[in-house]
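See the structures that follow.
Bear in mind that the values in this text are calculations on the coordinates, not laboratory data. Just so we're clear, the structure is a prediction, and the values are computed from it rather than from any experiment. Cβ atoms are built from the backbone, for glycine too; each structure is taken alone.
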Structure P
Amino acid sequence: MRTYVVAGGTTGMGRGLALHFLRRGDQVTVVGSDPVKGRLLLDEAARSGAGDRAAFVQADLTSVAANVRVIEEIKERHDVLDGLVLTALRHFPRRVETPDGFEATFALYYVSRFLLGYGLTDLLETAELPMIVNVCGVGVTKGAIHWDDLSLKRGYGPVKAMLQGGRATDLLGVAYAANHPGGRTRYLLHHPGFTDSGTATLAQPAKTIVKLLAKLMAQPVDVSIQPIIELMDDPPGKGLLAYDRRTPVDPSLPTLDPGNARRLYERTRHLLGDPR
């Protein structure tokens, strides 16, 4: 029996992966913000005979304090962690600033994944084939890090925020691998392609547009998670792995630049008040 944590595991691909692991006999802790969706997932786990191996932790992962609490709870529950799956993401049609001073998309898409990945590394390193899976847009080159305005106080747009979060997440994987050159934990940046993950977090008219496009073009969740499952069960290498579905992403892309990865890592530590 393996042990997994799935952040953003009550909807979409996170939920699909959590239920897959539970059905094959693994232990899963799901983190999500909605207690109703958490209860529904636990009920589904119970119906499949996995109720005793499923747990739900409620947390708003846009909050630094909530991420720290989640890390502490996971460490209290587990001595070893085989996988950490990072899927939590939400659409913010208007700019929202968190109490920590981050733009909300940046906080959820990047800062939370930074905190959970580094915060749970000790547990991951005790496993046989540990992996962090970051479901993102790796391979996409649109968008940029706005170094002089990470919180997008000037000229906010939801697409601009999402693209910055994606590029930051790309660099997060590069920096993590560079910071753990001899570590056991692999870091998978995975672009699943257009997936029908639901539209609950979208506002109109985006909800209607995405729902229509999903019917016409999107893959179902069960299809999108299969490459991730394959890569987790039989990882093709060590350190950083970057894939667009089943195709490796060119590591020389400018969006995976090691210098920018180091720069963002140091900036993030400073913003979080890390004295190291």
Structure Q
Amino acid sequence: MGPANDVTTPTWGVSRVLVHVAIGLAAGILSGMFGVGGGTVIVPLLVLLLGYPQRLATGTSLAAIVPTATVGVISYGVSGDVGWVQALILAAGAVIGAQAGSWLLPRVPVRALQFGFAAFLVAVIVSLFFIIPTRGEPFELTWWAVLGLVGLGLVTGVLSGLLGVGGGIVVVPALMLLFGTSDLIARGTSLLMMIPTAVSGTIGNIRRGNVSLLGAAIVGLSACTTTALGAWIAKSIDPFTGNVVFAVFLAFIGGQLVWRAARGRSK
């Protein structure tokens, strides 16, 4: 790791550790509640509060997602709310799609995609108030479902490579709205899908020096202590309330994308 990316010694102190812990606690709640990795919170907070360079923040966040998502999968798995095979199909598509997204990144107008994806999130938010998932229904794996999951994984990976958005932002609403799955199964499946993708990305980031392993360990382990709480909250509220809370979270993500796109255009 080069000196530009070195956030370990000698700057580590009690206050810096506590900020990492606080970031992890917040990310764990969000991960458990919504089936997302928490990177939409981890990355900006690492940059704004701790002065991480953008690439280092992204790599550190991805590494922290591995233990966080693992605890989330266990929390949802004990109640049978994980589609194990479905998640592996999604992950395979996402890994391929992410490579395509990285290749397309310098070739497409990213700001236009940011505005377009924000518009997509608005449509999802509106639909969440009309389509309420039914809990307890099994996630049937038909041939059409397999093809759909492969396509969803590819799209998720491409968007991740292009916009840096986590897979859960796309996968969770898509599983509920397009596949008719329970909101809990959608979240548990999304978290499982993230693990192989995050492990693969983290290995590459370590080779490039884009990870603070100490920072990732503190954030990830802190997140593990609250991920189960987030999952418990998700299971404790009714599906409509869950949709409303998820819609607020998606609105926050969409606002972030629009702000980044507008800021890029003004430069």
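Observations, loosely collected:
- When helix-only ellipticity at 222 nm (-39500 (n - 2.57) for each DSSP H run of 4 or more, over all residues; to 500) is computed for each of P, Q, the one that comes out at -26500 is Q.
- For 18 (relative contact order in percent (Cα under 8 Å, 6 or more apart), calculated) the corresponding structure among P, Q: P
- Once distance in nm of label points 7 Å out along Cα→Cβ at positions 41 and 121 is computed for every structure in P, Q, the highest value turns out to be that of P.
- Identity of the structure behind -1.20, -1.19 (criterion: log10 I(q)/I(0) by the Debye sum over Cα atoms at q = 0.25, 0.26 Å⁻¹, for residues 65-152 alone, calculated), options P, Q: Q
- Comparison of P, Q by distance in nm of label points 7 Å out along Cα→Cβ at positions 81 and 113 - largest value held by: Q
- Winner on distance in nm of label points 7 Å out along Cα→Cβ at positions 49 and 249 once structures P, Q are ranked, highest first: P
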